[in-house]
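Okay, got some structures for you below.
Please treat every number below as a calculation from the coordinates, not as lab data. Keep in mind the model is a prediction, meaning the values are calculated, not measured. Cβ atoms are built from the backbone, for glycine too; each structure is taken alone.
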Structure 1
Amino acid sequence: MSFRPSVRLRVAGAFALAMALLLVFAGVAIRAGLRDEITDATDETLETRATAVARLLVDNGRPVPGLTTGLDDPGETFTQVIGPGEEVVIAARGLPRAPLLDAAGRRVAADGLTIRLPGVETQPDEGDEEIDLEALEDTADEPFEDDRARVLARSVTAGGTRYAIITGATLEDREDAVRALTRVLLIALPLALLGATLAGYLAVAAALRPVDRMRARAARISDRSLSERLPVPDTGDEIDRLGRTLNEMLDRLERALESERAFAADASHELRTPLAILRGELEVALRRERSPEELRAAIGAALEEAVRLSRLADDLLVMARADAGQLQLQPEPLDAAALLATVRGRFATRADELGRPLELAAADGIAFSGDRGRLEQALGNLVDNALRHGAGPVRLAARAGDGWVELGVADAGPGIDAEFARRAFERFSRADQARGRGGTGLGLAIVRAIAVAHGGSARIEAPVDGGAVVALRLPV
């Protein structure tokens, strides 16, 4: 099996890579910034020295020997004054007796310029403009610490003569500072990266610790311990919301499992009764010799229970498919009045025998789309309940609204109590909770399942003047 790093390692690795790039960028930026800051400071110093030399020239009226001696630091800073005809009239110790910059170079150096001192090929520093200077004979009696220098050129008129002033400083101090900073960065940045990576790993580990606790608890939860819940950190973050969502899912699973267990228990009970009756009838028929009339009665009773078993099996199949979201529909254009008339025709004979007229109240032209067979099954369940438990005429009605149609069955019986109305659509729910042979308690549950499969709903209500009304509301 190939190695798969944990979330902690992956996040810490990504954090370390991002931090490494950030620190490298920061180090390069700091190093370049220090170089620029020192260069700017050098230019300001050179400007001050050039101003001082110009003041001395103006005060003296002409160049005099030793004019810049107190301003120059041998081996590091220097001054050169160029007079008419490109003649060097003043030069610091270590400089050749030739101009460091020609007229074009001096114009560029008015804003500061990095050059190589004579004797070395001219090479600009980073970001500086390259100026070609002629190689001059090196007559220095004291070498400079660095062959690169930052120079600034100014012009001044003294005693009626125009002079060019070139002040400069080697870059040794700047390079020393940059090298020192580089050494510090090479030590500090890896340590900072290591510390940041470790902190990131610990932070991720702390953030995922509640996930580990939830995983450990989830590993112990089974169908026998669904009442347990995951430990949720009260942090209000994503992990908190994840834990609460998972606990809500466990609540739904527990309710579903309890419902399935109750369904299985109720189904087994419902199957046990007709099976026991069927077995009893057959055993009685076989216990001794029976007359044809007695055998016919026993077979009739057995057939009745077999029909009840078949109906119960069909109802259980419908509920199982509805629970699995697999209650297939074959929608077609329907007319509400024609649909109700078909259902009334199926129960007309039974209603006549009971003396319970079936009334139809549906205007023509109420059209919608639905599964004819399933809707006839649902409405048939409602009419059967009304004939079985209600009284007076049974009224089949249809009405339409904005985007919906409602199909209902009403009777004038004793009505239903509010407590049963709340659970009427639950499976195996009966008004008196008695398990007799009058029904399975699945009729209204199937009605709601069919309504929901159509994208609608079912409702039950007890009018104040008695009776009960059960209706399906379906989208057109």
Structure 2
Amino acid sequence: MTQVSDHLVEALRTIVGEKSVITDQADLAPFCTDWRHMFKGQARCAVLPRSAQEVASIVRLCAASNVAIVPHGGNTGLSGGATPDGSGQQIVLSLRRMNAIREIDLIGETIAVEAGVVLQTAQEAAAEVGLLLPISLAAEGSATVGGVVSTNAGGTNVLRYGMARTRVLGLEVVTPQGEIVDGLRRLRKDNAGYDWKQWFIGTEGTLGIVTAAVLQLTSVPTHQVTALMAVPSAEAALQLLRASRQKIGETLTAFELMSGLALELVARHLKLKTPLADSPWYVLLEASSCLSGLSDATESLLVKAMECEIITDGVIAQSEKQAAEIWALRESITEAELREGRSVKHDVSVPISKIAEFLHQADAAVESAFTGTRINAFGHAGDGNIHYNVVVPPETNADDVNTLIHNLVVDLGGSISAEHGIGQYRVRELQRCRSTAELSLAYRIKEAIDPKSTLNPGKVFPAVHSFDPS
């Protein structure tokens, strides 16, 4: 990449206006550090456009000058995907001012929004007309739709509603050449050629910049049940998952597995205590439906599970307040872990049937290889996604922990990133854990769409292409 000249910065001001180009280092700081403060970079400036046309003009200008662009949303990512490098010669492109809700289609149950719309704002707009945007994240009050789409975000409702990818019907994208591709169609069926929008979902801004999206909504459930249960083992949790699917079927919205340590940390640091007795594992189950009878069916499920000793204790929320209190336990785990001290985080997925096997193998391997560690495991067991976090002493080498855990995951047919993406955090591990054929295919796609590698270099792929398919 070339040096960013004062002339180019002035040209950017011509496109977006004087106040929409930030160059002061203090004002740039929020754009140059990720949410976890793991990655800190420097940028020549941050540019805040208000339209796809302005984004296209910025991209064309930077492409002509061979200047790298780092797309930036709500800065809630956990892999450093929106943080510039340390050169001070990259342009941060913040889409937060592109925050219009363009249209809600009541009959078709869709919402068209610009990339800078905060996810919670889109959820509230849908709720106002009696519809549901079911993408639900801990960071939904800050995460933007553009970031959600670009990272193919997951969350707690994936079990029923799928990853972000499944909600995207259409996209508006600016290519690395500065061309606006308008595919904001509201169609649920469209088999006319390549489904090109998939190239930009989950690719973290390395192939194009998402400027708007059409998302599929759904009806708002009129009945909802939230329950917290103590289970004696991970195997028992999987038995409960199977029983839940048999008894309440597709009404099962969330099935969250939490270790005893996870809730111990929440109680210690945030003073939120489980109403259940101490247990090695807990499950948070939520079901929702537009049909009556859900509460009775769920209660019957738990009674049967108790009789079969699948669960040892349980409680069903009797009000929205109690349901919120149960969810607060789950949603506070990350913050409690942060207060506990240093940890090495893993966002992995394995086949659902392999969850217990993975947990047993990983626990034994970590205990054998690293002294003074504790396992804080939790996550979305219903879709095979476990956040296997290792609380470690200061001297522990994080790379060694990553290698051990990721080797186990790959051996079990899993993925080293279930929902958080690669960013710059897992670039080395992706190169190590994916096959030569897969990496070669990915590089060919990148080189075909962004041959100059001006969009988000160093994310997903190494900053300098060094992959040798031979």
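Quick check: 51.3, 158 is what I get for Rg and Dmax of the Cα atoms in Å, for residues 64-319 alone, calculated from one of 1, 2. Which structure matches?
Details: 1: 51.3, 158; 2: 21.1, 69.
Label of the source structure: 1.
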Matching -10000 (helix-only ellipticity at 222 nm (-39500 (n - 2.57) for each DSSP H run of 4 or more, over all residues; to 500), computed) against labels 1, 2 points to structure 2
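Mean count of other Cβ atoms within 10 Å over residues 48-55 was computed and gave 20.8; which structure, 1, 2, did it come from? If you can, show how the numbers build up before the last one.
Working: 1: 17.9; 2: 20.8.
Matching structure: 2.
Thinking of 1, 2, which structure, once distance in nm of label points 7 Å out along Cα→Cβ at positions 80 and 456 is computed, gives back 10.4? Show your work: numbers first, answer last.
On the way: 1: 10.4; 2: 1.5.
Label of the originating structure: 1.
Identify the structure, out of 1, 2, from whose coordinates distance in nm of label points 7 Å out along Cα→Cβ at positions 216 and 312 was calculated to give 4.9.
Details: 1: 4.9; 2: 4.1.
Corresponding structure: 1.
Comparing distance in nm of label points 7 Å out along Cα→Cβ at positions 104 and 272 across 1, 2, which is largest?
Numbers: 1: 11.3; 2: 2.8.
Checked 1, 2; max of distance in nm of label points 7 Å out along Cα→Cβ at positions 104 and 272 sits with 1.
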Looking at structures 1, 2, which one was Rg/Rh (Cα atoms, Kirkwood Rh) calculated from, given that it came out as 1.54?
-> 1
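Output the label of whichever structure in 1, 2 has the greatest value of volume of the Cα convex hull per residue in Å³, for residues 8-95 alone. Working shown, then result.
On the way: 1: 128; 2: 84.
When volume of the Cα convex hull per residue in Å³, for residues 8-95 alone is computed for each of 1, 2, structure 1 gives the biggest number.
Which of the displayed structures (1, 2) returns the greatest value of relative contact order in percent (Cα under 8 Å, 6 or more apart) on calculation?
Values: 1: 10; 2: 15.
Of structures 1, 2, the maximum of relative contact order in percent (Cα under 8 Å, 6 or more apart) occurs in 2.
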